[in-house]
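Pasting the structures in now, so scroll down.
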Structure I
Amino acid sequence: MKEEKVTWKDIVRDALLELGGQGHLSEINKIVEGHPKTNTNPTWQDTIRRVVRQYKIFEPVPPERSGIYKVVEEISIRPEAQGFTEESEIDHGIAQGMLVTLGKIYGYETYAPPHDQTVRNFQGKLLRDFVSVSDCNDIFRGPNLGKIREIDALWFDEDDYGLFPVYAFEVEETTRVKSGLDRLLKIPRRFPTRFFIISPSEKEKNLFDQYTNQTPFRSFKDRFLFKLYKELEKLYNSALVHNDQREQFGIVERQR
């Protein structure tokens with residue numbers, strides 16, 4: 001793996017594996033100390049503390065606040081071609097499943113709201129089986145955290161200090177387009193996030209155009225995009241085909 005592609009997730013996972021699969025934060029820190037990435041992050045110990053809470057592959061070992069974490073095996077899922085059903089609740093879960101799957105294909109870490117992870121399904125599995133980030137609290141500390149945690153799908157990249165949101169998606173029907181825009185705008189301005197509204201019909205597109213020409217959305221109009229279900233479906237199914245062709249050709253997935 002090239003050094004510039006090593007992430008904090010990789011570093012912590014490797015440290016825990018070196019410790020036999022689980023270890024205390026102090027033991028992780030001892031192994032990581034001196035790693036090249038610590039040279040560009042003076043608060044790297046705080047970053048490690050965040051990493052073990054954020055990623056789904058790290059789980060705390062009882063009792064509560066023991067400071068011990070273990071690595072759990074990531075579920076390997078091979079997604080299949082998918083279309084929409086024209087049933088609102090089912091399609092909402094399908095859209096979220098498509099979005100988090102696309103995020104993984106494109107090399108991002110992915111998140112969906114905790115409640116949705118446990119009640120929404122995609123291709124016969126719970127949505128939680130498709131996401132890689134279980135907790136985004138440390139990324140979005142502040143009064144708007146509650147609303148940000150309910151954004152339908154988030155894709156994260158990582159810099160020297162950890163995760164940051166690159167794309168944010170709200171899956172909305174007519175009466176909730178404005179609510180979706182409101183939630184997206186709660187993401188702090190310091191992040192270079194692109195905001196998407198994903199909806200089934202042109203009715204929502206008309207509302208999107210109306211709202212994004214009004215305050216407060218007008219000032220951030222260049223960050224908002226609207227896409228129809230049929231456009232998401234086309235991208236998702238095309239990405240699956242391309243991903244299969246890439247693997248058959250022998251090009252491996254980019255390490256995150």
Structure II
Amino acid sequence: MDFNIKKPTHILALLLVAVTFLVFIVLPVLSYFGMPPSTQTDQIGGVSNSFRILFEIIVLFIQLAFVVVLFIVVPLLWYRLVNRFNLKQMRSHLKLRTRGIDEAFLWGMLTMIFAFAIIIAIGAVTTYLGFDLTDSSNIPELESYFSLPLMLVLIAFQPIGEEIFFRGFLLEKFNSLVGKEAAIIVTALLFGIAHLSFGNVYPAIMTAVVGLLLAFLVIKTKNLYSAITAHILFNLVSFSFYMLGKSI
């Protein structure tokens with residue numbers, strides 16, 4: 001790494017990364033041990049539809065803004081301020097490569113299927129051991145804020161930012177610091193922690209497992225588009241199963 005604590009621009013880049021960790025790593029941990037989610041959104045259900053739609057759009061805009069700024073802009077600023085990379089070099093280090101993109105899409109789809117097989121197997125074992133997985137999904141949290149169309153926008157777009165930050169930026173940085181195997185484990189753990197919810201550790205565990213697979217996928221394909229494909233498909237299929245189960 002080219003980081004130099006004596007350079008103000010490098011300190012700024014480090015502070016921006018620290019803010020990202022605060023928002024997406026520290027705050028989920030605090031929420032896990034903190035107070036239950038607010039019921040304010042339930043009260044909003046009693047107001048007019050136009051106000052609720054406006055509220056949902058504002059919340060979605062804020063969420064997507066956080067994703068873009070902290071997961072995408074911050075890594076790019078680090079590469080620019082610390083590594084002095086141009087845009088082409090940034091894309092290369094993030095492994096955003098169009099060459100072989102068809103193969104990357106194929107590997108992404110296969111990894112999504114494999115990830116579901118593992119998640120189902122883990123769920124079956126934990127259920128057999130007596131664990132209650134009724135509230136194992138964090139989708140109801142999103143459902144309390146967003147209508148179906150806006151939820152689809154969020155779960156389809158947010159994986160792009162998450163992959164750029166976790167499997168693009170962090171995986172590359174940790175790989176240069178501690179090696180490939182440790183980088184895969186560390187980024188998967190951080191990815192899982194980022195998905196903690198109040199009193200519910202199961203989504204974080206499952207997300208960490210998926211994070212391991214996605215990191216292996218990027219290492220193998222050397223193309224971040226494979227992980228982006230797998231992540232988006234995984235979210236969409238998970239959401240479809242959730243809605244199907246809810247309707248049944």
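Can you spot which of I, II the value 31 was calculated from, given it is relative contact order in percent (Cα under 8 Å, 6 or more apart)? Traced to structure II. In this comparison of I, II, the computed figure 2, 11, 13, 15, 15, 13, 10, 8, 7, 4, 1, 0 for P(r) over Cα pairs in 5 Å bins from 0, in percent, for residues 5-100 alone is attributed to II. Match the computed value -22000 of helix-only ellipticity at 222 nm (-39500 (n - 2.57) for each DSSP H run of 4 or more, over all residues; to 500) to one of the structures I, II, and report its label. Structure of origin is II. A value of 30, 23, 18 was derived for semi-axes √(5λ) of the Cα gyration tensor in Å; which structure in I, II was it taken from? That value comes from structure II. Starting from the value 20.8: which structure in I, II was mean count of other Cβ atoms within 10 Å over residues 109-116 calculated from? That value comes from structure I. Given a computed value of 14.4 for mean count of other Cβ atoms within 10 Å over residues 61-68, which structure among I, II does it belong to? This value belongs to structure II.
Every number here is computed from the coordinates shown, using simple stated rules; none is lab data. As the structure is a computational prediction, the values presented were derived from the model and not from experiment. Cβ atoms are built from the backbone, for glycine too; each structure is taken alone.
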